[in-house]
Structure 1
Amino acid sequence: MFSKKIIFVFISAFFLNLVWENLHSYLYVHYQSGPITQVLLARAALVDAFFITTLWLFFQFIPYLKKRMWLAAIFAVIAAIILEKYALSSGRWAYNEYMPIMPLLRIGLTPTIQLGVISFFAFKYVDKVFGRGEI
């Protein structure tokens, strides 16, 4: 049952991220000075799904955190902020004029909240399908 949950978290996170990546790809100019392709978006969704699944696993094995799954969204947003700051400073990608910018952080809103929002919904979905019982 536990391995089914892991697979379910991963697949849910992958598809939610794939939709998100496609929707907000229009807010970027480029990726490493090249075009943003479907292969690139799928790879980004895959990496994000691995991150979210790993985060879920981490929270499953620490009793204090398992009872506070909402903290995973906060951890995910912090990770996204760090990643976004690095990517922008290294020129890995650039925003176009349509990206909503968070003034204090000077990073895009959609990439900042992506991992947190998707983690929250993927975790809620797995709880709804499998129940919140023990692993």
Structure 2
Amino acid sequence: MIVGIGIDLVEVERMRLLLERKGDRALLRLFTEGERAYAATHPEPARQLAARAAAKEAAFKALAGNDLARAIGWRELEVVARTHQSPILLLHGRAYDRASELGVVRSHLSLTHTDTTAAAFVVVERA
């Protein structure tokens, strides 16, 4: 049974500007070590990071809306790329706790991006 859905868009240029202005400070605040490492392997890291930021915002919404999800930190949600498979969303700390409260047993994540925009869709289910 679906208990939450979320969708979000992030402009790649907005992420690029954030990285130019805030640099490592923004990277360390928003993304896990694995996400930063993955983005660094791409010729356009801002596009990869924009997709991950969109995924996190979509996950906040899926985990019962923005109000309850605000207590979840950005790095408590992690997007993990898998070779020849869809990426997965890992929940840590308060994100994991919130999902447990909702009885979440499965999450689905879809990412897409163009040169200008990244989008993510998240569905969380309970048994």
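Thinking of 1, 2, which structure, once Cα extents along the principal axes in Å is computed, gives back 46, 31, 20? Corresponding structure: 1. Figure out for me which of the structures 1, 2 the number 12.5 belongs to, where mean count of other Cβ atoms within 10 Å over residues 30-37 was derived from the coordinates. Corresponding structure: 1.
From which structure (1, 2) was helix-only ellipticity at 222 nm (-39500 (n - 2.57) for each DSSP H run of 4 or more, over all residues; to 500) calculated, if the value obtained is -13500? Value -13500 for helix-only ellipticity at 222 nm (-39500 (n - 2.57) for each DSSP H run of 4 or more, over all residues; to 500) corresponds to 2 out of 1, 2.
Bear in mind that the values in this text are calculations on the coordinates, not laboratory data. Computed from a prediction, not measured in an experiment: that's the story for all the values here. Cβ atoms are built from the backbone, for glycine too; each structure is taken alone.
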